[in-house]
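Several structures are given next for inspection.
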Structure 1
Amino acid sequence: MMAPITKTVTINAEEPIVVISMREYESMKETLEVLTDPEMMKQIRETEKARKGGKKAVDFEKLRLE
């Protein structure tokens, strides 16, 4: 993945603004949605704990074929 391209712009000596690509903006919005969703964060923490405890991830293709 490429590093995001950002530009800082100052207009009329006002506080600078940051211009980012639409792709980066959408990605940031999605990240914020996940981080502010308590249930989603609970699931992420539980999954991380299970993986650290040795539980293997489920192979989606294998599961789908069963």
Structure 2
Amino acid sequence: MEKEMDKDEILKIMQRQMIVFLILLIAVAGGFIYFSHQISELQLKVRTITHELDYTKYRVEELEKKQ
């Protein structure tokens, strides 16, 4: 009942598995790069907002001193 596989069939199966593995590896790497970029953008936005808040706090303190 068992079919013996010859060398060419085994090589074809291994080649398909390698291609699937490489495609998955590329997809995971692409996702990692994408999310890394998103995190960098969020860090920049947080830094910008922090600077804006610091400047606003400084301006409020200056206005309170004038009153």
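Throughout, read-outs are computed from the coordinates displayed, never taken from laboratory work. Note that the coordinates shown come from a computational prediction; the quantities given were computed from them, not determined experimentally. Cβ atoms are built from the backbone, for glycine too; each structure is taken alone.
Some observations on this one:
- Answer label among 1, 2 for the case where log10 I(q)/I(0) by the Debye sum over Cα atoms at q = 0.15, 0.19 Å⁻¹, calculated from the coordinates, equals -0.79, -0.95: 1
- Ranking 1, 2 by FRET efficiency 1/(1 + (r/R0)^6) of positions 3 and 51 (r between Cβ atoms, R0 = 25 Å, to 0.05), the structure that comes out highest: 1
- Label whose coordinates, when helix-only ellipticity at 222 nm (-39500 (n - 2.57) for each DSSP H run of 4 or more, over all residues; to 500) is calculated, return -16500 (choices 1, 2): 1
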